[in-house]
Structure formats: structure tokens, C-alpha cells
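Colleague: In what follows, structures are represented as C-alpha cells.
Every number here is computed from the coordinates shown, using simple stated rules; none is lab data. These figures come from a predicted structure and were not determined experimentally. Cβ atoms are built from the backbone, for glycine too; each structure is taken alone.
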Structure I
Amino acid sequence: SWTGVSGDDSNATLQGVSIKPAAEKDALPIGDVKLEGVSEANGGYEIATVSTSPFEHSKDGVTLNLSPVVIHGMKVPAEGGTDPLGSLMMYKSAELSNMTVKVGDKTAFAMDGLAVQITPPADGKAMDFTANTEKFTADLSLVDDPKSKEAIEALGYQNISGNIAMAGTWQPSDGKMELSKYDISVENAGTLGMTFNLGGYTVDFIKSMQAMQKQLASQPEGADKSAQGMAMLGLMQQLSFNGASIRYQDDSLTGKVLDYVGKQQGMSGKDVANQAKAIVPFGMAQLNNPELTAEVSSAVNTVLDDPKSLEIAAEPPSSVPFALIMAGAMSN
């Protein structure tokens with residue numbers, strides 16, 4: 001909602017904008033939102049540039065600050081359109097120069113240069129998307145837990161910095177969603193990368209999920225939500241699993257952790273590595289999958305002997321319905 005509008009049909013400012021998330025009781029004030037290059041398109045609107053005001057929100061001693069969010073090439077769909085993608089608000093790119101999270105007067109987390117690029121799906125082609133940050137920093141000295149604080153100080157990670165990179169595709173026609181890259185890199189530590197490939201993430205699935213979330217949020221506090229929970233599980237069964245991987249590229253963290261654990265136990269980092277090599281096969285044996293146990297044990301041995309990279313991948317020969325995965329998890 002907004003309190004007023006100024007400008008004309010092609011350039012306008014929405015004044016006093018506020019949004020009310022489905023799970024929240026109170027609306028969140030956003031401030032003024034500027035719309036530039038507005039034009040009608042097939043009953044909806046195309047907006048060349050959307051930019052927000054600087055944003056600040058404080059709660060329980062934590063303050064979030066955002067620089068203006070700038071969105072380019074936004075399409076606002078017409079109501080009641082026949083295009084299956086018409087219900088989704090698309091844009092070509094977005095930028096956020098800076099975000100900070102403060103605890104009291106200390107900056108716990110900061111991120112600079114978030115940039116998102118999207119190539120909307122067209123002519124049967126999948127949507128491509130990327131997201132990158134120039135840099136993030138985190139002050140881990142603010143961690144309260146004494147044991148965690150001790151480990152952070154011993155490893156020398158009171159203040160860390162790094163970047164995030166993401167890329168993927170989405171095909172609305174069959175719902176194939178692939179996250180081909182999601183890397184979190186921390187300087188002088190390492191890079192954690194993840195990928196996944198899902199099927200069934202269609203426009204209809206998205207609409208049903210949004211409707212279900214609204215229904216759950218509208219329930220009064222303390223109400224029985226078991227029926228909606230079962231419906232949500234049923235909805236998740238429309239998805240299928242095609243593959244996933246987790247990869248770690250070391251940049252000195254492994255050696256530091258082994259030395260730290262060894263010091264705690266009165267042994268060397270090399271002794272800790274040998275101990276881990278012996279334990280992993282026993283832990284993996286509980287999965288009753290000898291081939292997987294051998295593969296994981298071999299990979300762990302390699303990375304402990306010469307810390308460079310470790311990757312664990314799940315690549316089924318054919319798509320696996322989420323219903324089977326959930327049934328397997330429940331049986332264990």
C-alpha cells in the first residue's frame with residue numbers, strides 16, 4: 001500500500017509505501033518508490049527503472065540498513081491474463097550497493113555490490129539468472145557462545161571477508177530448475193559450492209505454493225495447522241530430484257582445523273587426520289551402501305592427506321520423486 005502518488009503516467013513516485021509480509025502482523029514501511037519509464041503493455045505495465053529509498057529497520061537491538069534497491073526492465077502482468085507466466089513479475093536486472101546488519105553499534109555483517117541479472121524465458125528457452133556480490137564481511141567476534149568464540153579466535157577468523165556467486169536456469173514448461181553454481185568464498189579459508197537440479201517446479205506449482213503459504217499465514221496463532229501441513233507435503237511430491245552436489249575448495253582452513261582439534265586433544269593435526277580416516281567408514285556403514293562408503297572414505301582420505309578439494313555428488317540414473325525421498329527419510 002502507499003499513501004500518495006506524484007508525477008505523471010510515465011514517471012511517478014509512490015509515497016509512503018509499506019508492505020505486509022504474510023507471516024507478519026504489522027506492515028513494514030518502505031518509504032518512497034520511484035517509477036521511471038512507465039508504459040502500458042498487453043494490459044499490464046513495463047517499467048524501465050524502479051528505485052526504492054534507503055531503508056532502515058531496527059528490532060531487538062539489531063539494525064538492518066539497505067541502500068536504494070534499483071530494478072531495471074520490470075514487467076507488471078495484467079490481471080486475468082492467459083499467459084502462464086503472466087502471474088509472475090519479471091525483471092532484467094537489480095542492484096543493491098550496500099547492506100549492513102548492526103548489533104548495537106557494531107557492524108556484524110556487511111555486503112557490497114549485489115548484482116542480479118535475469119534473461120526471462122522466451123520462445124521455449126529457459127530463463128537464465130546470475131547473482132554476485134563484490135564483497136561481504138562478517139565480525140565473528142560478536143558470537144556469544146563461549147566454545148564457538150574460543151574456536152574462532154584460535155583459528156584466526158574473528159573478521160572474515162569473501163564473496164558470493166550464483167548462476168542457474170529455469171524452464172517453466174517442464175519445471176526443470178537447475179542451480180549450476182552457488183559458491184560462498186571466504187578469504188584464507190575456502191570456498192563452499194553447491195548445485196542442485198530439480199524437476200516439477202512449474203508455474204502451477206509456484207502458484208499453489210504461494211496460495212498455501214498465504215493460507216498458513218492467515219491462520220490464527222495456536223490454530224491446528226496439521227491439515228495444511230499435510231497438503232504442503234502433498235504439494236512437495238510434485239517435485240522430483242535429478243541431482244545435487246556439495247564441493248569444498250580449501251584455502252588453508254582444513255589444516256587450521258586439524259591443528260586446533262589436535263591441540264585440544266593433545267596430539268598433532270596429522271594424528272587427528274589419521275583418526276578421522278578410521279572413523280569415517282564406520283559412520284558411513286550405517287547407510288548400508290558399501291559403494292558409497294568406499295567413495296566417501298577415499299575422498300576424505302585424499303583431502304586430509306593433501307587438502308585441496310572435496311566433492312560429494314548425488315546423480316541418480318533417472319529422476320527420483322520427492323515422495324520416495326521423504327518416505328526413505330521417514331523409514332530411517
Structure II
Amino acid sequence: MKWHIFSAVCFVPMLLSCGREEPPEEAHTNHLIHESSPYLLQHAHNPVDWFPWGEAALEKARMENKLLIISVGYSACHWCHVMERESFEDTTVARFMNEHFVSIKVDREERPDIDDLYLTACQLATDRGCGWPLHAFALPDGRPVWAGTYFPRKEWMAVMEYFVQLYRDEPEKLSRYAADLTQGVQELGRLVPAAQGISYDSSALRAAVNRLLEELDYERGGRRGSPKFPLPNLYEFLLAYQHYSGDARALEAVEVSLQRMAAGGIYDQLGGGFARYSTDANWLVPHFEKMLYDNAQLVSLYAHAFQRQANPFYRQVIEQTLDFVARELTAPDGSFYSSLDADS
């Protein structure tokens with residue numbers, strides 16, 4: 001009997017050790033491995049030889065005379081994950097990037113200054129709104145020559161090949177692009193002192209608000225078309241403007257938008273809280289990441305609207321959203337998480 005017990009005791013650890021799976025050894029590790037950003041660490045085992053933003057990457061680009069690829073995103077970004085799967089985990093794409101570029105990954109939540117610089121360059125280069133993932137091509141000194149957002153694999157390869165050829169055959173053209181974009185970014189950030197004797201003109205404010213109101217969707221809320229973003233700062237401004245001007249259209253725009261958003265799919269009807277934006281014009285199909293800064297601003301917006309008009313629906317939205325933040329975005333130590341991943 002003692003032998004049987006001893007055999008069983010010895011055999012159990014053998015079974016456990018045989019059944020334990022060791023974590024797979026990563027095939028690739030790049031310069032992001034020592035970063036603290038969750039977003040950068042998500043890319044630390046890509047075959048792309050990513051660098052964090054810093055002098056090491058810029059010095060490598062200067063020494064090897066290579067263009068920079070500056071890829072900006074954040075950990076909850078759905079299309080950032082898609083482009084990683086399609087392109088940055090592809091060894092053929094990675095090999096091309098490593099051969100011809102110095103590639104930098106930036107977490108926009110960690111470096112909003114870098115994000116703002118290249119986002120502005122993207123808006124100037126494309127003459128339209130830009131978002132994330134954000135991809136800028138830049139000279140070795142960091143000055144952008146062009147930028148875009150998400151690219152499917154085939155298009156990403158084509159764009160990279162174009163800039164490799166252009167830098168090889170017509171580098172002076174890229175230098176002109178960089179000079180123009182740099183000047184544009186600097187001019188947008190420049191504050192011009194007002195002429196002496198300037199006075200406030202309420203008619204100019206009314207004209208600006210009238211142009212703004214013409215862009216809004218009074219049937220479905222928000223701006224016309226899609227995608228639709230919550231835009232809490234816009235509605236806060238319209239609430240304040242209506243309070244001082246008495247403009248009924250401003251209040252109507254706010255009321256329609258707040259009602260439609262909270263009744264639509266962008267608002268989590270079960271768990272509370274707002275998604276980042278709606279992919280359609282009816283607020284029905286959300287882009288599923290939830291951002292702390294969006295929900296914090298929207299709680300304030302609905303609270304201010306409730307102060308103006310004690311709508312019980314607004315109170316319900318406020319309470320449910322605060323419950324969501326407390327439940328899903330609050331850490332055990334009382335600090336807050338910045339977002340919920342769209343792919344979680």
C-alpha cells in the first residue's frame with residue numbers, strides 16, 4: 001500500500017509537468033521591448049525593427065541616409081491592430097521596411113506632442129481629416145514629407161515603394177515637400193498679435209455660428225454624413241451660445257444630438273458609456289473602443305443639458321455612464337484607465 005501511495009504521489013507531479021505548456025519563444029524582438037507603454041509593447045515582437053521616438057532612431061536614419069516611417073497609434077485603436085496583423089507581422093513587409101526605412105512607433109497617449117505634429121502634417125498634406133493609425137514619411141531629421149492613416153497591405157507596399165524611388169531619384173523634391181509642410185505646421189501654430197484698437201463684434205460671432213449650424217444634421221444629430229463623432233466641446237459651446245444669445249436653433253442642435261446619441265448604438269444600452277464614434281449616419285454602428293476622455297466630457301455635457309432642462313433621460317445617461325467608468329475604467333488604486341480596447 002505504501003508503495004502505491006508513493007508511486008501516485010510521484011506520478012502526479014510528472015503529469016503536471018508534462019501538461020504544462022511553456023510560453024512560445026518569440027521569433028522577433030525589436031527596440032520596443034524595454035518600453036513601458038502598452039501600445040509599444042504590443043509591437044515589441046513584430047518583425048519590423050521598430051524604434052521608440054528618440055535620438056537613437058534619428059541618428060540611425062542620418063547615418064544610413066534613410067527616410068523615417070513614423071507610425072502613431074494607441075492601444076485601444078482597432079485599425080492599428082488591423083494594420084499590425086496585415087502588414088507589420090508580415091515578414092515580407094517587415095523586410096522591406098527594415099531595408100529601406102528607419103521605423104518609429106509612437107503611442108499618442110504617451111507623446112501627444114509628437115502626435116499633434118504629424119497629425120497636423122497629415123491634415124495639411126491630404127487636405128482632409130486624419131486619425132489613427134497615423135503614418136508619416138519623414139526626412140532623416142524628422143521633417144515630414146507626407147502622411148496618411150490606415151493602409152491595406154498592398155497599398156502600404158505601394159506607398160513605401162513610391163517614396164523609396166522618389167528619395168533615390170528626386171531627393172530635392174522631398175526636401176521641398178518637407179520645407180512646405182514644416183512651414184505650414186509652423187504657421188498654424190503661430191499666434192499673431194491683434195492690431196491695436198480692435199473691438200469685439202457680435203455680428204462676426206453670429207455669422208460664424210450660423211455657418212456652423214448649417215453643417216449640422218437636425219434630423220439625426222451631429223454633423224451631416226458619416227462617421228459621426230460625439231463632439232462634446234461643440235455642444236458645450238452651443239449651449240453657452242444659446243444661453244447668451246437666445247438662438248433657438250443652437251439649442252435644437254444640442255437636444256437632437258444628445259437624444260439621438262443616447263438612443264443609438266454609440267451608447268452602450270446595457271453597460272452604459274459611449275463608444276468613440278459611430279461608423280454610420282444614424283449613430284447605430286459603433287466603433288467599439290471606449291475612451292475615458294470622451295465619457296468624462298459627455299458626462300459634463302449631459303449634466304449641463306440637464307441643468308437647462310431637467311430631462312430624466314439625461315439623468316439616466318449620466319448615472320449609467322458614471323457607473324460604467326467606476327466599473328470598467330477605474331483601477332483598484334483609484335486611478336483611471338484611459339480606454340477599453342475595441343478588440344477586447
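Colleague: Computing distance in nm of label points 7 Å out along Cα→Cβ at positions 268 and 292 for each of I, II, which one ends up highest?
Modeller: I
Colleague: When mean projected area of the Cα convex hull in nm², for residues 156-259 alone is computed for each of I, II, which one produces 11.1?
Modeller: II
Colleague: Have a look at I, II and say which one yields 57 for percent of Cα pairs over 24 Å apart, for residues 76-235 alone, as calculated.
Modeller: Source structure: I.
Colleague: Of the structures labelled I, II, one was used to calculate helix-only ellipticity at 222 nm (-39500 (n - 2.57) for each DSSP H run of 4 or more, over all residues; to 500), giving -9000. Name it.
Modeller: For helix-only ellipticity at 222 nm (-39500 (n - 2.57) for each DSSP H run of 4 or more, over all residues; to 500), the value -9000 is produced by structure I.
Colleague: A further question follows. Where does the value 101 come from, among I, II, when volume of the Cα convex hull per residue in Å³, for residues 188-227 alone is the thing being computed?
Modeller: Attributed to the structure labelled II.
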